[in-house]
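As structure tokens, here come the structures.
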Structure I
Amino acid sequence: MTIDPIPATSNTFEPPTTETFDEFIERADYSLMDSLQADPQSRDDGHDHYPRQVFSGHYVPVTPTAIPAPEYIAHSKTLFNEMGLSHDLVLDEQFRRLFSGDISVARNPMRPIGWATGYALSIYGTEYIQQCPFGTGNGYGDGRAISVFEGLFKGRRWEMQLKGGGPTPYCRGADGRAVLRSSVREFLVQEYMQALGVPTSRSLTLYVSRTEAVSRPWYSKNSRSINPDILMNDHAAITTRVAPSFLRVGQLELFARRARSNAHQGALHELEMIVRHLIERNYRQVIDPNLSFTDQLVELAHLFRKRLISLVANWIRVGYCQGNFNSDNCAAGGFTLDYGPFGFCELFDPRFQPWTGGGEHFSFFNQPVAAEANYQMFWAAIRPLITDRAEALARLDQIRDGFAVAMSQEIENMWTKKLGLRNYDATMVNELLQLMILSKVDYTIFFRKLSHIPEQLTALKESFYLPNSEQADAQWNSWLQRWRNRIKSYGEIKVTSTEMKRVNPKYTWREWLVEPAYKKAAQGDYSLVKELQAILSNPYDKQTSTIEKRYDRLKPEKFFNVGGISHYSCSS
């Protein structure tokens, strides 16, 4: 089974191995810039901040734009421990300057220039170039995400990327900034997803400018509007996200498009280079380097399919909806990336979609289909590299053709685990889902209460948003009795209950509880951000009665259909 949560923390404390900024920069190791090609039209000094077309190369050297008067809000204690970083670093002046966008603090072996990457866009397997201001696809990419460091920490490679670090050639005329609201959300949700055991990019630090503000469309208080109805000034902020790499399916897609159209003489070679780099960065521990490159490609296709399928099953397990699962938001390493219009399902609805621009095709239960469309683009991107090997092509195509069946099996395994069953029972699962819709249950609260294996329906009713009719009660009692009998037949009910609690979290992301945190943060009060960080870092654990009363409860009626809480545009 691949849907079990991964422990997020270790109880073993190890002293930090990196205590000073000088020790930090000694960890620098730039595999991307050393093994891939820069845009030949780029500037040596990295001052490349205006929209332009990028015709070739894997990245553009670019310097970030620092936010003025940066103030520390939070850092990931978990990730700092994993990397061996001293927690005192967050208050070190040079460390703070770097991760608030001032790369002038760099000195050897660190480099004084960051990098941004281009990528293509496809939506459900259809290629788009309309989002490119030049109508060619050559201006689409990291518009406000700038990587500033890549290094080795305790034997693991991490890339560090500033979200909101200023404009790049891909900024499409925007300011390259991120507002405090979206930065708080991204910082907290990466902490939460890691604690849930869902593969994800990670949070490192969060800094805010107390003097720079940017304007964004958003919602007025208690607005019922679908689209933002006001312009709101918010503090500029930078959150640093961390991953083994930030390679996306859309990047492979971009180079495959150029290779197919012979956009330039080295297009096919650039595609091969970035695929080799993907293997090195994200799959080398599981792909034998002694295999031929063709066989490595086939193994890559198999492993990425497995990771992507497991990822989406985990999303549904915890109630997560990506909202906008295009190929450019799909990490080729198989983890969650780009937390923009995301949300977590509270009142259960298979069509749950928090993003006003997403549509039902990117809704909660449609995520497996969206994943298959992204996998199709991945498959199409690497296929030109093995056109001369009929046997390898047949294996590659077979992996692609088996996606839907493998995904269905993983989803079935996920439901089996959530319900504490030994084998998948389609009738039992489908009947339950219909009852959940009928009674308008809270997704997280319901499954957590079910994990106690209650004898009476009364306990489950605490997760219902609407009272039941007698007929509905009868249906629920019938289902509950049959399910309990199945669980009892296995013996050791307590063991089953414990196992269910490992996959059904007690605490979930509730936007109406996150909103006060970023609003207080705008006033310089970071207490709620830190409180949420602590709670969301332990989502399976029983916490204090005060915390439980505040955070483990149904969504109040007044927050339904409120813009910025129940639905929102991208919260940039």
Structure II
Amino acid sequence: MADTTKKLLHLLHVDRPLDIRCAAALVLGEVGTKDANLSRALCDALTDGEPTFRLQAIRTVGKLRIEAALPSLLDRVKEGGEEAEQAALAAAKLGAKGTKALQELMPKVSPGLRRYIASALAAAGTTSSETAAVAMLLQRDPGVVDSAARSLLSQMPTLTPAHRKTLAEQLLELIGNKKDPLVVHSEAAVLRLLAALDDPRAEKVLWERIAPPHPLEVRTAALHALGKWAASPGKEQLKRLFACALDTDFRLAGPALVLLKNLPVGERTVADWLTLLQASDVAARKLALEKVGDRDSAEVAEALMQQIQHPDPSLRDGALSRLVRLKQGQNALTAALLSADAPDRLWLLARAQAPFARKFPAEWRERVFARACEYLEENDRRTDALLFLLRESDPTELRQRLEDRAVSWRKKKKYETALLYLRLLIRDPSSGFAIRLELACCGLKVSSRDLAPEARANDPCLQQFATLCQGYEAELGAQFEKMKWLDVDDLYYLGFHFAEQAGQQKQFGGKVLRLLIERSPRTKLAKQAKSKLRGAGLE
């Protein structure tokens, strides 16, 4: 081995090619021993003019733990750059002497170089350097603390159980010191390390620190670190998780939601889940929707109802899709629909329910139709929203209901009310002759029946009869005679007007006057009808 080392030392000479020198330094780090000549050669290499060779020499010095190189290594740390990081790591590997030297150097260098030192102490793998690295967690500089914590975390897989236990005890002692509490960034770093050590003693510490008055950074670190300890939380712990999930800051709410997502929902926790439907963040509401949205209860339905006005479309649709499937949800939707106090609010509810309206039962349609009729008869603008929804549900049934309602009011001689329904029906271009005739006849009943030409020209019922004469001549002749509820005043007014017209309308006027004479032959109006027939040439 001595001969091999001697040959390799010759390859370090400045006359050799750079790649040969670097390779020789690399091999010496693997096979070299603590030889005086080797130590001297490597110490000289630390001041070589080639940066690449110097860097490899620094790594080799660290591997061989050459204490004589410590002053040069410290100088390299002070100069900064890539060599400073490797020089700090090499110095940390020199044991207690190197650790002490780096600790003394710490306050004398810039903050950026302090991070190199902290990282090196944590990564060196010696007892003294690890103790020093834990002490680095007390530094006021967040960058130094973070560097030390990250290096310690990278060493976790290589630690023995006994070593892990010792490190956990050190960290627990730090975080449990109430006389000299840790600053925020130090406490957060300790929590991350405790979680990585997987020590059961950390569970209590983590649960305590997710709740106020601990700072946000500490609470967030504790939530991220909880991991397996959140699989079966107790009652108080669960409340703390829900409180975090409701926080307006997503840095805290996010990890809490991740933990809650894996938890089952029990009967006793439904109320807690429902509180998430009031959260400021939509992610919390969606999680609650996923967890308890399919429960058929009045409390759940009430909470879901509050989501259908949310600006997030996926949340609105998710809440609605569940409400329409649940009995309590349908009840809540109907109650809100029937109690809406303004047209805008009612339209919002109607449009939201329209895609699902066909799935609603007949009982629901009856209740909604009854309220729509109330609004219609009170001339309330909320009628239109309800009728729109009923039309989306079953347009054929709605037409039949409106027609039946109109006929019912007409039979009660409430012609003005009947006209409200008939006018709705006539909006549909497909409305047939029967509806149009019913509309014209009810209009005739409420007409002023003023025989003055100007009044007749503006009477809508006469215009409707004129349209029927043109499009439904045969049907009109057959059906009009069956309108027994038209009295002689109605017939005279109608016949008088159309007897003065031409063509089909004139013939219709003659039929109406003759019908009047047939029904009331000895009345004064019958005489006037005969006179009108003679005057119009319809005798």
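Here, each number is a calculation from the coordinates, and none is a lab measurement. Bear in mind the structure is a predicted one, so any value in this text is a computation, not a measurement. Cβ atoms are built from the backbone, for glycine too; each structure is taken alone.
As an exercise: helix-only ellipticity at 222 nm (-39500 (n - 2.57) for each DSSP H run of 4 or more, over all residues; to 500), calculated from one structure in I, II, equals -21500. Which structure is it? All intermediate terms of the calculation are to be shown ahead of the outcome.
Values: I: -12000; II: -21500.
Answer for the origin of the read-out: II.
Out of I, II, which one gives -0.56, -0.71, -1.09 for log10 I(q)/I(0) by the Debye sum over Cα atoms at q = 0.08, 0.10, 0.15 Å⁻¹, for residues 175-478 alone as computed from the coordinates? Could the numbers behind the result be given before it?
Details: I: -0.45, -0.69, -1.24; II: -0.56, -0.71, -1.09.
Considering all the candidates, the number was obtained from II.
Work out Rg/Rh (Cα atoms, Kirkwood Rh) for each of structures I, II, then name the structure with the largest result. Could the numbers behind the result be given before it?
Working: I: 0.96; II: 1.44.
Answer by largest value of Rg/Rh (Cα atoms, Kirkwood Rh): II.
Comparing FRET efficiency 1/(1 + (r/R0)^6) of positions 335 and 503 (r between Cβ atoms, R0 = 41 Å, to 0.05) across structures I, II, which is largest?
Working: I: 1.00; II: 0.10.
Structure I comes out on top.
A value of 3.5 was computed for distance in nm of label points 7 Å out along Cα→Cβ at positions 223 and 351; which of I, II is the source structure?
Checking each candidate, the match is II.
On distance in nm of label points 7 Å out along Cα→Cβ at positions 295 and 327, which of the structures labelled I, II is highest?
Working: I: 2.9; II: 1.8.
If we compare distance in nm of label points 7 Å out along Cα→Cβ at positions 295 and 327 over I, II, the biggest value is for I.
Given structures I, II, which gives the highest value for relative contact order in percent (Cα under 8 Å, 6 or more apart)?
On the way: I: 15; II: 4.
Answer by largest value of relative contact order in percent (Cα under 8 Å, 6 or more apart): I.
Among I, II, considering only distance in nm of label points 7 Å out along Cα→Cβ at positions 135 and 183, which has the greatest calculated value? Each step should come with its number before you reach the end.
On the way: I: 3.7; II: 1.8.
That would be structure I.
Kindly point out which one of I, II the value 1.00 was derived from, the read-out being FRET efficiency 1/(1 + (r/R0)^6) of positions 215 and 519 (r between Cβ atoms, R0 = 41 Å, to 0.05).
I
For P(r) over Cα pairs in 10 Å bins from 0, in percent, for residues 287-406 alone, the calculated result is 13, 42, 27, 14, 4, 0, so let me know which of I, II that is.
I
With mean count of other Cβ atoms within 10 Å over residues 167-174 as the yardstick, tell me which of I, II scores highest.
Details: I: 21.5; II: 17.9.
When mean count of other Cβ atoms within 10 Å over residues 167-174 is calculated for I, II, structure I comes out on top.
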